[in-house]
1. Could you figure out which one of I, II, III the value 14.2, 39 for Rg and Dmax of the Cα atoms in Å, for residues 257-360 alone was computed from?
2. For which of I, II, III does relative contact order in percent (Cα under 8 Å, 6 or more apart), calculated from the coordinates, equal 12?
3. For which of I, II, III does Rg and Dmax of the Cα atoms in Å, calculated from the coordinates, equal 21.5, 68?
Structure I
Amino acid sequence: MKKFRFVVYALVCIFVIGCAAKAPILPVSREATIVESTNPAEVMVEAAGIGRNTDEALLDARRSAVAVVLLGGTDPLLQTQDEKSKFEFAQEEIYSVPTINQYISWESKEIKNRIKLEGGDKIKITKTFKVNKRMLEEEMVRRQIIKARVEITTQIGLPMIMVIPEVQKGEDPIDAMNGDPMLKHAAQSIESYLTGRKYDVQVPEQKVNVDGLTEALQGVKGIENDYSYQLALAIGSDVYITYTVDMQSRVVGGSTVRKATVGVRAYETTTARLLGTETGYSKERPGADLALVEEAIHGAIDNVLSRVNAYWKDDLTRGVQYKLTITIQGNFDENQREDIGFAINRAIKQNTKTSKENVATDQTFDYLVWVDSKNISDSRELYAALKQDYSGKGQLRSVNVTRKLILLKVTD
């Protein structure tokens, strides 16, 4: 009996020692920083790894580099708790060898830092990697951890994005872009990045008449003088991106070096709500300004798009969003205007999943509404349903209907 117990004890000890000696599959250090987005498919990451030797520490650094793209930073691939929970069942396979290596498209030859940790049995190294973010995203979709973009867009349509320079309120962004080659190139670089990620891009090559919008939005908050907002509404984009470009130069060793700084912001079209903002920088070097601008854009646009994706996923759960503004233009007394407001509200409740009243005055009603696309497929169909169900005084008529905006009026 004692001999049997000794054998069992020995086997348990061997198992425990074997587990302790086995290198962990999950990242140990988890110290990693996304340096920049080098192109639509890849991001540059500086990551640290811990191990008993150089090879083991390098492997851990690769795992940490992939982990920060999946779960770290401000805009990880896995954004919801449901996505993170699903990933836990697949993470050991993702981080295993050789699977983890396929997501590293490049790594620096030099080790930036190498130190011995307290105790002396492990080392910590730091190295730079390029992680193939697109391949990781495709793998997460294949494993049904995240939804494919095509699945999202099949339900609520492709996100339409417009790109224009940031200008002061009241100024025309199209004039600013056409008058400055650097701003024009910046827009084209952002648009190229978007199309590389399969987004639908709307290019405001020609001026859109927004005079009707300005008049219709007189009573709506304080954004009616924002030409960029009105332009996005007029052409029907879901999101609009604005950007700024700044060039700085200095003399180093008798030579002039220049550096580009680009600020990128994304807004929800229907409300002008800021979805995300990032600043990107080029390296300081002599060279063509346009190339430096493009480099700086790559450092900013990827994180902004991650926040656009997060917004799009959230909108998917609520339905398709529209901005609805109704003005009373007929000759109605105070009681009749109140009845009109009640009738409008009833018609909206009957035809939308949810709604939010932004402004209600004696002349203007401004709403955000979310509609089930299975029942109502577009803005004109929503207008037709509202017109049919409106039971108040006067006639409900169309002023302007675009992809995201419905401007109506009530006349006697």
Structure II
Amino acid sequence: MKIGLVSHYFWPELGAPSARLLEMGRVWAARGHEVVAVTNFPNHPTGVVPADYAGRSFMLERVQGITVARCRTYATPNRGFVKKTLGHLNFMLQSVLQGHASLAGAGVLVASSPTLFAAVGAWWLARRLRAPLVIEVRDLWPGIFSELGVIRQRWLIRALEGLEMFLYRQSTAVVTVTRGFATDIAGRGVDPGKLHVIPNGVDLEAFTPGPASPELLERLGLAGKFVVLYCGAHGISHALSRILEVAEALRGDPRLRFLFVGEGSEKEGLQAAARARDLTNVLFHAAVERERVLAFYRSADVCLVPLRDVPLFRTFIPSKMFEILACGRPIVAALAGEAAEILAASGAALLAPPEDVRAIAEAVTRLAAEPALCAELAARGRPFVALHYDRGALADRYLSLLEDLAGRKPA
């Protein structure tokens, strides 16, 4: 069977969308299926296209058994609503114009949302190719933008919600990464029979426990320190300004160091705030390739998983927490809802209410003072994700759904 993927984001870009599709597609290809991904040239989140891809308007390459068709790209940093929207609209158009030939003969198309506009392109392609369409929902667009105040115009929110519901109803199936997303979508009138939950997980071969890297700690000036790591997007969703407040509250402890690794729209503001407060216990580091993330996880004494205190975020599950658990590192998580339930079940995390600076600080302080508790939490994480969130097993479950859908007529 030929499986087509349509996604604004893909390897070697950083982040959960790229990792999920690459690792799922790699398993499907290993099972003997032809997998073709239609995507952009890599540029997220910096807006800079790497030298190996620069100046091209179209490209075909092979990545771990997957054929990747890269379309003409409007590259832009992950900030600025208008420019980002232009980039999304450009891919919607180019995925149809340039991706059609590569997807010919596909038995099923999978469109990864966000963005909604990438899903629109996939919907048109599915009609042209007479293939079943799967809409994969990794974030609830535009609902989260409305709750965060990114979009305030009611007419625009209604228009995007209408587009969202149109795509759900036109699809053959909708795959969500959380139970909460599925409940939300069903509650708005989508047939529950077409909804399937296949959560994010972790590549257990790529993320493994191991010793800290003395070279990394020495280079960062963190040797002998208790390292509190946040690794991931520095965006409006993660309440990282609250983590700076935690660092300020704990600045009197000379052992503690807070390490922020990643990029995003909020990073410059966070750096400026740290300088203004003279937070010498805070260090910022650029985003690193996926292969290098492992060394940072292993070198951290505790890892942070925070989210904003927004009701809709109770349905979100940050995928980084599965990687951290697989690496055998203890977690301090400041969130609620489905993700909190998973971490509580793992027994590998201390939980705090979202954006609760005092509770987060108390959890960090406790772990710094109790090495035995750190070790106890660390030991529980990997067996838990190996049992419930192995990406290979989840990919096989997804594949069974796609094989079933491939025999159906498109909606």
Structure III
Amino acid sequence: MKIAVLVSGGVDSSVALALLAKEHPAADLTAFYLKIWLEDELAFLGECPWEEDLWHARAVAERLSIPLEVLSLQTAYHERVVAHALSELAAGRTPSPDLHCNELVKFGAFMDLIGSGFDRVATGHYATVRQLANGPRLFAATDPVKDQTYFLARLSRDQLARAEFPVGHLHKHEVRALAQELGLETQSRKDSQGICFLGKIPYPEFVRHHLGDAPGDIVDIASGRVLGRHNGLWFHTIGQRRGLGLAGGPWFVVAKRIPQRMLVVAHADHFAEHHRADFEVEALHWIGLPPALDRTPEALEVKLRHGPHRIRCVLEAVRESPPVEASPSWRGLHKQGEASSEAHATDAAPTAPADILRVRLESPDPGIAAGQFAVFYRPGHPAECLGSGVIR
């Protein structure tokens, strides 16, 4: 069995490679480091550590006697991930680009590039896949804090059928211990933070470089009083507290008024009044069969952002109709993926019974923002990741 192993120069992918090297002959394994476009184009904005990352990835591969190849997927990142994220930001929404990175690049463009030369693609993600009789299913990792199924919730069944996550059954401290035991050069490296394609580039500077500034008023929702100015709605998201520069706080972002360029905030004393317990999702994607939406809807759980916290919820159909695109930005994204994902067209998950769903939460959440993903789970040990939708 030929396995392509994506390595980033971090400890998780390094241990994943080491575990596979224990189970398979070196001739069956090839490590790949994916070079992305921002590392060159916007290096002047901040430190881009790709050379350091590549050094660590190469050192681990050499220690394990595994060949390593460097592939440039800069164009794919730009067209499928970055352009979409910028379009969503310009529309006042809050994108989640790491989900697209996995769906359209690491398990999309990369799989297309290596073709049938490899049977599996392995990464250092914290998740588990079970190959069942009716197709693959995605389950949460053993470590609830490190679980990364949120970022994998857009993968197709065909992509999951070829995916392998060697560290998904381990806790983070066990991964660190294994790296130390094996003497891997990445054993003490800090975990990467932030968006996949930015490295250490400051996120506001990346946004400003592409979208510039578009100042507007910051307004108190209770009094209508102007409290200050912002540099652009795309620098802020719902539930945000830091970076507002307002006196007399703390203040939290509760809404954006796009036509007026107005950022609406609430004082901490009244913030809970603006938490939401229901919202709608579109652009639905189910890994297997969609959950039941009849008169006794299935009790599920949902993640609204990466992390260990899941909220109990139920789903209700809002509209049953032929699938529609969620927004012009989503329409463009799907069209971009048509040609390169043509080989995966027959493996798409079954169509959901509705193209728009209402999500009702057991407890309100302060940070529900349009454009973010809601990822749904069936409770269990481990929980099964069912799929996702985009918050309207």
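1. Only structure II yields this read-out.
2. Only structure I yields this read-out.
3. It must be structure III, since only it matches.
Each reported figure results from applying straightforward, stated rules to the coordinates on display, with no laboratory input. Quick caveat, the model's predicted, so the values are computed rather than measured.
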